[in-house]
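Enquirer: Listed next: structures, encoded as structure tokens.
Just so it is clear, none of the values below were taken in a lab; they were calculated from the coordinates. Everything quoted here is computed from the prediction, not taken from an experiment. Cβ atoms are built from the backbone, for glycine too; each structure is taken alone.
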Structure P
Amino acid sequence: MRIAMIGTRGVPARYGGFETAVEEIGSRLVEGGHEVVVYCRGKNRSPSYRGMERVPLPALKHPILETLSHTALSVGHLLRHRCDAAIVFNAANAPLLPVIRAARIPVAVHVDGLEWKRGKWGPVGRRYYLVNERVSVWLADELISDAEGIADYYRERYDTPSMFLPYGAPIRDSTDLSRLSELDLTEHGYHLVVARLEPENQVDRIIEGYLQSDAQLPLIVVGSVPYESEHEKRVNELAESDPRIRQLGGVWDQDLLDTLYAGAASYLHGHTVGGTNPSLLRAMGAGANVIAWDVNFNREVLGDNGVFFNGLTQLSAALEETESDPTAAAERGLRARTHAAATYRWDEVTKGYEQLCEEMRAGTRSRKLRKQAHGSPSPLAPPPEYHKLGKSHST
């Protein structure tokens, strides 16, 4: 079976959750005897990676148009090099679904998190994502949710089911922490944040909570954003206000990044609008003591194997508790790793994708069947919380 993966930055994974999923799932599908085509962005022109065929194509450098422009070129290529099933990542790419369907290629949409809630979008951007949620519901043969919270949202808002396929967690039973010396760090001698510098990931709030606390260990911030933003400027200003805060930017050395997770006194997770987040799973798999923003997605993944906060005071207290009782913090990390190993397995996730593609090719998962079973999507009126979002961000 020939499977196309469309709508991400491609492989090797160097950006976020979608790219991680494509690499982990695609490579395993190849091992299972399938052909996998991954449409990629960036300067890497190599024709293959881990057995997957890479198709590098350009994209417009614009926060909104980059993804859609690249996907449009990808779909154009797909029409000339047909596949048995296509997985489109990100509901923002829904305007291209009619073209894929017209070519009679079965297609599933991985809808990601609640994109319209992301702080970088203004009213036009948020409306665009809401419209494309509905288009995805209407035109995709299947929807993929990586968290039960996302599945609940589509069930409640659109009266439509989705296939729950979470991410897997890389489990590290042991890690050589000697590489910490490259960064002048020691085991359990720092707190860690790993996130794209986007408003909904709350890196600025995490730094504020750290500054408000009596924590003694330094705060290490790993992350960047591919375009200038007010949020990034705010993070930089806060970080520069205290010499204990160190910004490393993007860390692309994956072994070093795993070492940072495993050696941290705490991993601070501020993501608020996504589904199952790979950075959280990676921290859990490394045995990190996780302190996470209190939202349903994070509680779903972490369970009772971490600490939650929803304000600066709670975050400050969690940091201070970590430093005053490192034994309890380390025990939470071990429980989190055990939970991740039992629950989030890439091999099982890949089996789900394989089954989905086979059923779409056979016609037992189709838009027609979904429509017959669940009717039309609910009206286009935005949910009540849409109107509560700030409108100060540009689109």
Structure Q
Amino acid sequence: MKSATKENIKQIATTKNYTTNVYIGSNDDEFISTINKSLNNAKYKIIGFESDGKKLVKNIKKDIPNILLLDTKINNSSYSEITSSIEKINIPHIAIIDDITDNIIDEIIPGNPFGYLIKPIEIEELERMIDVSVKKHNINTLKTINAKDKIKEKNEELLIEKSNSIFLLVTCSALIIFGILARNVTWLQWLLLIPTLTMLFLAIISTKKQEKPIPYEKPPFVSLIIPAHNEEYTIAQTVTSISKIDYTLNGKPNFELIVVNDGSTDSTGEKLSELKKDIPILRIVTRKPPKSGKGKGFVLNDALNLSKGEIIGVFDADTQVKKDFLNIVIPYLNNPKVQGVQTRVKMYNKDENFLANMQHVEFESFGNTLIAKDNLGKSGFLGGNGQFVKKTSYY
């Protein structure tokens, strides 16, 4: 059986002139003839049609069309039997019906069609629905593939951490056993065993799933603060990445970005001024000597006094985030018992060299330690980069 790869889906989703392969399942010869004449062009290609439901399922498993036009009237199979089969091979479909009644709606809804059309079909309406259905299906499929990739990456990272812990545990245990047998156990051997057992214990505890957060009915306004001192090489990339976060209310950005230029002597200030021209949510605070250079705490306090958000987030000046970052993080604060949230910190250039990869593993281990402490009900702490707190927590 054929299958869609991540690259195939990306290509289909981003190529404007991609030919959509259409398969028709119907016992209505007039409907098939009309669609076959009207829809076969450069943009759409009818790759087959079938009136027998069982043969239809067999054929589309072989041909893998981009979309199936499935008539509720078809021979030797019910609509629900066909949709159950095609759901397993991830093929989207549009339901074609003769009339809209409660019985028909009850029949097609469990099949999860991307839409339905009533005969006689208007070709322009059919084309629009095909385009929307295929694009939505590809986006959903790509999200699923990306989620699986993330799970795989997480499992691989966890395996590395556990392997390292087990290796250290076995090594330390072997040294101690050898020392006992040789009647020569040193204090260092016992000392090495303690952190190894602790690391292994925390790695196991961190695998417990955390409770899912409850989204806010009205998402709170968020102030994101970046302290910056001589960050000319990374500040533009960081500000651009954060400004693209998709966190809105009534169609407008529901956050502000405050960058505090703390006495920079390089071109950080000039780069921020250029960025301000294209990023309206960017606010720049400039600290000059003798006020500057007093430390991160003073920088954050200045920004806090100017902030408008109910939630305060802090980033380092070399941060990269994804567009859905705030939509994932902020709901965790929708709990009266939660005053702060620390997000995971990873190395976005982990594949660049061995040192970066090892630092990535270090941050992963640190993140798992925080999760383990949370699962154990113990107190955690905020690391300063990627931390979020309620503004009321400051007062």
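Enquirer: Consider the structures P, Q: one of them gives -13000 for helix-only ellipticity at 222 nm (-39500 (n - 2.57) for each DSSP H run of 4 or more, over all residues; to 500) as calculated from the coordinates. Say which.
Expert: This value belongs to structure P.
Enquirer: Something else about it: If you rank structures P, Q by FRET efficiency 1/(1 + (r/R0)^6) of positions 112 and 232 (r between Cβ atoms, R0 = 41 Å, to 0.05), which sits at the top with the largest value?
Expert: P
Enquirer: Identify the structure, out of P, Q, from whose coordinates FRET efficiency 1/(1 + (r/R0)^6) of positions 24 and 224 (r between Cβ atoms, R0 = 41 Å, to 0.05) was calculated to give 0.20.
Expert: Q
Enquirer: Using FRET efficiency 1/(1 + (r/R0)^6) of positions 136 and 344 (r between Cβ atoms, R0 = 30 Å, to 0.05) for the comparison, can you identify which of P, Q gives the largest number?
Expert: Once FRET efficiency 1/(1 + (r/R0)^6) of positions 136 and 344 (r between Cβ atoms, R0 = 30 Å, to 0.05) is worked out for each structure, P has the highest.
Enquirer: So Cα extents along the principal axes in Å, computed for just one structure, reads 60, 46, 37; which one of P, Q is that?
Expert: Clearly, the read-out refers to P.
Enquirer: One of P, Q was used to compute volume of the Cα convex hull per residue in Å³, for residues 128-207 alone, and the answer was 172. Which one was it?
Expert: This value belongs to structure P.
Enquirer: While we're looking at this one, here's another question. Quick check on the output: 18 is relative contact order in percent (Cα under 8 Å, 6 or more apart), derived from one of P, Q. Which one produced it?
Expert: Here the read-out was taken from P.
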